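Pasting the structures in now, so scroll down.
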Structure 1
Amino acid sequence: MKLKLSPPSDNLIRSIPFGVIGGAICGSVIWSFTSLIGHSGTTGSEYVGAWELADVFLGMMYGGYFGIIMGPLGYVIFLRNIGLRKAILPASVGTIAGGCLGAFNDILTALYYGCIGYLLSLSVLWFVVHLKNRLKANKQT
């Protein structure tokens with residue numbers, strides 16, 4: 001028996017693996033940057049340039065966990081009107097920029113700022129897409 005889903009719920013389910021994979025990639029970049037600037041929070045390696053391969057895996061783990069929640073949340077709020085393809089690059093850039101900005105404080109702040117950067121980049125993209133659609137509709141009338 002095959003489970004048939006309506007398109008909105010099908011896309012919501014598709015946003016979960018996108019959130020996990022995107023969160024893992026962005027999380028590893030953010031955690032690596034945090035380690036490189038010496039704010040990783042690990043005992044004994046709080047100096048600039050202290051980077052280990054384990055930092056990539058920790059970032060992937062935490063980023064994936066946050067991506068499980070943030071991916072569907074971003075879909076419900078913004079992405080169903082924008083589309084996943086248009087949002088991949090701005091969401092990734094916003095997440096990494098926000099996380100790297102928060103990394104100057106500590107790693108927990110970097111995680112939260114990464115989530116805020118993700119939602120902020122999607123809100124800007126949503127605004128631009130809707131503004132473009134309104135200008136196109138006004139031009140036709």
Structure 2
Amino acid sequence: MQSNLRSSDSYAGFSWYLGDDHERPEAASFADAIGEVENFVLALERPFVLGGDGQGGVLSTTLALFAPPRLLAVIARRGAIANVDGWDMPLESLAGIDFVIDDVTVHARDRSASILEQRDARVVGVADLAGGVTAWLRGFAEHPNG
């Protein structure tokens with residue numbers, strides 16, 4: 001469920017959580033948003049790919065750190081792993097999970113890639129995908145767990 005509170009004056013739409021920078025969210029509202037998305041994905045009975053843009057990208061990459069069952073991959077545009085003061089990230093193995101992080105700062109991409117690769121995830125950019133994003137996503141339809 002989305003909040004109707006604006007995360008910044010320049011954004012006129014709905015926001016999942018508060019904060020001036022979507023990669024540095026306010027902790028309480030971010031925890032609420034992660035909980036909502038986590039409840040949704042835990043109810044899924046088949047393999048899935050998480051995706052998001054902006055705050056949705058931050059939620060997708062950050063929730064994936066908890067390695068929800070049946071998660072195959074994450075694609076995030078304009079959002080990387082959240083940087084929340086005082087939060088200890090889970091250390092779950094992400095082996096076999098692909099992450100595509102696109103259109104973020106070099107610092108955000110490098111930080112996220114480092115965190116994910118330490119957990120054995122594969123991190124690629126859109127330019128690295130043979131056939132592009134559509135072909136990459138279609139490949140999951142043929143996934144042995146799909």
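Values computed for the structure shown
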{"item": "Identity of the structure behind 17 (criterion: relative contact order in percent (Cα under 8 Å, 6 or more apart), calculated), options 1, 2", "result": "2"}
{"item": "Structures 1, 2, by mean count of other Cβ atoms within 10 Å over residues 18-25: label with the highest value", "result": "1"}
{"item": "Given -26500 for helix-only ellipticity at 222 nm (-39500 (n - 2.57) for each DSSP H run of 4 or more, over all residues; to 500), calculated: source structure among 1, 2", "result": "1"}
{"item": "Label whose coordinates, when percent of Cα pairs over 12 Å apart, for residues 34-73 alone is calculated, return 52 (choices 1, 2)", "result": "2"}
{"item": "Which entry (1, 2) yields the derived value 47 for percent of Cα pairs over 21 Å apart", "result": "1"}
{"item": "Structure (1, 2) behind the derived value 2.9 of distance in nm of label points 7 Å out along Cα→Cβ at positions 106 and 130", "result": "2"}
{"item": "Structures 1, 2, by distance in nm of label points 7 Å out along Cα→Cβ at positions 66 and 122: label with the highest value", "result": "2"}
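Bear in mind these aren't lab numbers, they're just calculated from the coordinates by the rules spelled out. Since the model is a prediction, treat every value here as computed from it, not as a measurement. Cβ atoms are built from the backbone, for glycine too; each structure is taken alone.
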